[in-house]
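Down below are the structures I want you to see.
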Structure P
Amino acid sequence: MRPGGFAAFVMALALAPLALPQMASAEHRTIAAQLGTAASGAASDASGAAPGVFALDIRGAEARALSLTLWYPAEPGPESDFAGNAVFRGTRAIPGAAPHLAAPDSRFPVVLISHGGLRSAADSGAWLAAGLARAGYLAVEVNAPRTADARAALDEIWRRPQDMSRALDHLLRHPEWAGRIDPDQIFAVGFALGGTAALTLAGMGPDAEGYLQSCENAGQGNPDCGWLAAQGVSPEQTDAAALDADRHDPRFRAAIAIAPEYLPVLDVSNGIDAPALVVSLGPDIPSGAARLPDGVAQMTLPQAGPTDGFALCTEAGPQILARDGGNPALCGASSEARADAHRVILAAITAFLQDADAHP
């Protein structure tokens with residue numbers, strides 16, 4: 001991908017290249033983004049209007065049921081908070097609003113989103129989807145049922161990309177939405193395990209043997225080894241045949257992975273088939289980053305925290321988490337810092353997708 005909007009975004013935020021071994025090409029770079037005043041204006045061209053939100057269900061006979069939450073530029077209407085709870089703030093939206101298209105015959109570019117790790121709640125990426133909708137995208141969060149137990153959770157590594165491809169199939173056949181989608185502008189974005197799914201769709205999925213052994217040695221990118229062991233479960237119990245299946249979907253023009261899991265065990269032997277961006281949250285270069293192939297741009301947000309892919313917390317959120325045995329760190333350093341991180345993440349995503357669309 002040639003330098004364009006993403007390069008301009010990098011320069012606008014005064015980003016400095018960070019030298020890493022084996023990362024010398026212009027496309028294969030790691031960038032350090034400083035949050036603060038520059039970040040607060042990074043997405044200033046996005047509309048501040050509340051997006052529309054619309055729910056679709058996929059009932060599968062041979063595959064699991066999915067729920068899709070569609071966020072899109074909308075005509076004005078009554079607003080309400082969506083996807084909030086006692087811990088995380090809701091996101092303003094206009095339920096069931098009529099889509100707002102630039103022209104009657106225009107179509108939306110589409111971003112499918114897989115957000116969070118094994119135990120993330122549905123619509124936990126509402127802030128991200130809403131931000132993309134305000135930037136002009138039809139953003140579709142793909143929600144699967146919560147896994148019944150740790151054994152079922154093992155298969156999320158291959159189910160997530162399968163879910164995103166099934167969701168795209170459904171959208172492209174949908175009588176109301178298919179005609180509003182530009183089939184040449186389809187992208188994948190994910191956070192944590194969802195980031196791994198996005199990279200898988202672009203042709204760089206997990207190496208089956210590496211994943212099966214990902215709890216045998218430290219530093220293999222599996223954040224759930226302790227939880228799995230406490231449940232008496234090992235990655236070696238994953239459905240090996242399903243794990244080894246090719247989940248690459250060439251309909252996706254580009255992929256963006258925010259703090260993806262399993263970087264050390266991704267199969268990089270054949271490179272990647274679409275432009276991809278890996279965004280790291282925090283000052284540390286993640287394990288496995290140095291082995292990513294050309295075609296994968298990398299940027300790090302050193303002042304962000306590893307949980308800044310989640311929504312802003314309510315005022316009572318940290319106390320509720322502490323009281324209920326959760327981790328108050330999920331709420332980050334402050335609401336202001338998390339909002340800054342969200343602005344830079346959204347600006348990076350939109351700049352990268354615009355580049356991918358302009359320079360296929």
Structure Q
Amino acid sequence: MVERHLAKVDAEGSSPFARTIFVTMRVLVVGGAGYVGSHLIHELLRRGDEAVVIDNLLTGRREILPQRVPFFQMDGGVVLGVHDILRKYAIDACVICSLLNGEARSREMPFHYYHNNFIAVFYLLQTLIKCGIKRVILSASLDIYGANISGVVDEDTTIHPTSPLGKTLAQCEDFLADLVHAEKLSCIIFRIGNIGGASPNRTVGHWPGSNNLIAALMDVAHGSKEYILASGDPALDILHIADVVEAHMIALRRLGNKAETETFILASGTQLRLSQIIAHTENITHREIHTKGGEMPFDLVPTMRANVERAVRELWQHAPLPIDRILHDAWEWRKKFPTTNVGNLKFSPNAHGNG
């Protein structure tokens with residue numbers, strides 16, 4: 001931990017007479033230029049913590065991060081590179097946000113998923129432990145339960161991974177459990193469902209044109225897309241990105257010196273049909289959302305009902321934000337960008353606050 005000393009000054013502005021100690025953290029965020037990672041970076045800085053980012057920019061964007069954040073473009077599994085970074089910065093904890101999503105795509109690209117989601121994580125954890133860093137958060141996915149799960153799932157539900165994605169998630173969790181026993185790791189695992197929205201202060205959000213349902217709905221409402229592809233009317237659970245980030249911030253303080261693993265499901269616990277989400281979007285944006293028959297191209301977690309009581313009780317201590325808040329924040333963020341050419345958008349510092 002880093003001790004920052006903030007001097008107290010008397011009412012007349014004279015010299016400090018006492019010091020108040022604020023304990024902050026310096027966090028390594030692997031995958032920090034992605035959707036979850038970039039929101040976490042902005043929140044860490046907003047609360048006075050420090051961050052260092054590793055990202056291969058496969059899906060992330062450097063320009064959405066504050067310029068003052070140390071950034072290294074590489075895979076988290078590059079041992080020498082990560083080792084040098086850990087030697088340079090006094091890292092207190094590591095958050096791994098670099099796991100790929102997309103169950104269907106993982107079946108087409110198993111080599112890619114096993115390399116990124118397990119092999120790279122294996123070498124990252126090996127390097128962290130060699131450098132004495134034993135506080136780790138893994139941002140994973142509900143895909144670990146498998147596509148054919150029925151009923152309500154909670155943290156104790158038996159997993160049945162059926163895709164390369166799910167299997168790599170299971171491998172990561174098994175490996176972390178072994179490290180807790182052998183290396184006294186303190187670890188928190190998040191199994192996250194579908195996410196949407198943007199930061200409430202509009203400093204960061206989904207990049208227009210992103211492969212995300214809520215972002216695509218905003219693109220249609222904003223005029224940069226004509227429609228979204230939809231097949232049927234699936235039931236979906238969507239959680240606000242702000243709730244995801246809040247859980248990570250609480251978890252960072254929850255990590256300690258005790259060797260243990262804690263697992264939390266992060267989801268809203270509420271299912272809505274796609275048609276209902278579209279209706280809510282039209283109400284928020286005052287725009288008509290057109291759909292066209294076809295396979296949905298988004299990285300959606302399979303339909304399942306999630307029990308989020310543990311996260312509500314031990315982390316959030318409040319109910320997850322509702323769908324209208326997700327859509328409102330996503331829409332306010334999307335309106336900051338031009339209508340066309342979303343693939344060629346340039347980052348404007350003025351559009352993202354002082355970050």
Structure R
Amino acid sequence: MKKRIFVLIFLLVLSYFCLSGQKNDIKSYYLHDIISKSPRIIAIDKDNIYILNDDNMVVFVYSEKELKLKFKFGKKGRGPGEFIWINSFYPFKNRIFISNTGRVEYFDKQGKLIKEIRHHPKYNGLIPIGGNYVCSVSGMPNPKDADKTTVSYYYALLNGKMEELKKIMDIKIQAATSYDFKRNRNIWFVLRNDVKCLVYNKRIYVGKSYDDKEEYHVFNQKGDKIKTIIKRVKKRKTSDDFKQYVLDWFREAGYKRLLDSKRNIIKFNEYFPSMATFYINSEKMYIVKYSEDKNTIPIVVRDLDGNLLSEKHIKLKNAFDFTWRRNAYIYGNSLYFIEEDEEKEVWVLKKMKF
């Protein structure tokens with residue numbers, strides 16, 4: 001009997017080490033149709049992956065299972081079915097919703113325009129919810145802030161006629177830029193603590209990052225607050241490797257002259273924000289942390305009450321690229337991301353289960 005128990009324990013231990021040593025299951029597909037400096041994944045549902053070519057505002061739709069191109073739609077412009085900039089993108093069962101600059105547009109699942117609704121340009125990133133829309137309302141530098149280093153705005157609920165129904169939440173964050181009058185120079189703030197709004201199952205989630213905590217404010221579809229989730233986290237100092245990557249990225253992106261000028265300076269906060277971004281699907285919250293090293297990206301999985309489910313450390317070719325440019329997406333315990341095959345000079349769409 002003891003011998004049988006020993007053999008069983010040995011087999012369990014062996015299977016554990018064998019499974020833990022397996023590589024992540026990765027599927028890849030070459031995006032020969034996309035010629036862009038920075039394509040990005042803007043949405044995923046159970047059938048499709050939606051990738052935006054920022055250069056010409058064309059949306060490419062790929063099958064979620066085979067990672068193959070199904071069709072594409074849209075282009076850059078101000079006419080029907082055209083986009084100046086896509087602020088939010090939500091695929092539904094029978095329609096695709098896109099928030100464009102100064103208007104929203106509805107398409108069928110084949111990319112054919114159904115209708116458009118225009119609105120005041122101060123409303124940004126509209127998301128449909130229960131016949132209404134949630135959006136951010138443009139703010140200005142805080143008038144009480146002499147250095148103009150903070151910006152105040154708010155989230156509001158709009159009705160179907162694009163009329164403001166109620167203010168949901170006030171927001172105050174660090175500005176992207178400010179001006180140093182004493183030294184006569186512009187200051188560019190990177191790695192700011194930021195805010196993101198999502199809609200999931202008829203609820204509004206506003207996530208806000210800090211140095212030492214994450215906040216998630218949850219509202220119903222009428223804009224009434226249901227709860228606030230606060231999770232304390234350990235402060236993490238902004239790594240020198242990440243700073244260097246960001247500076248190199250600015251130079252390669254065409255900002256070399258700006259950086260070399262004495263009238264401009266890039267300033268990093270001492271600590272990483274508590275999150276780079278977050279996603280909600282499959283009844284889970286996926287919080288992406290900033291990467292301290294180039295090869296590993298931390299992902300925290302919580303339930304919708306904020307309880308910790310798991311922590312993942314995903315190995316990537318360039319984790320900095322994921323958290324900085326955000327050309328990736330998380331859906332159903334899988335990480336979808338785009339990497340460049342430098343030898344073939346083509347973008348590659350990858351799906352990795354974790």
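Where does the value 17 come from, among P, Q, R, when relative contact order in percent (Cα under 8 Å, 6 or more apart) is the thing being computed? It must be structure Q, since only it matches.
For volume of the Cα convex hull per residue in Å³, the calculated result is 154, so let me know which of P, Q, R that is. Clearly, the read-out refers to Q.
Readers should treat all values here as calculations from the given coordinates under stated rules, not as data from a laboratory. Remember, it's a predicted structure, so these values are computed and weren't measured experimentally.
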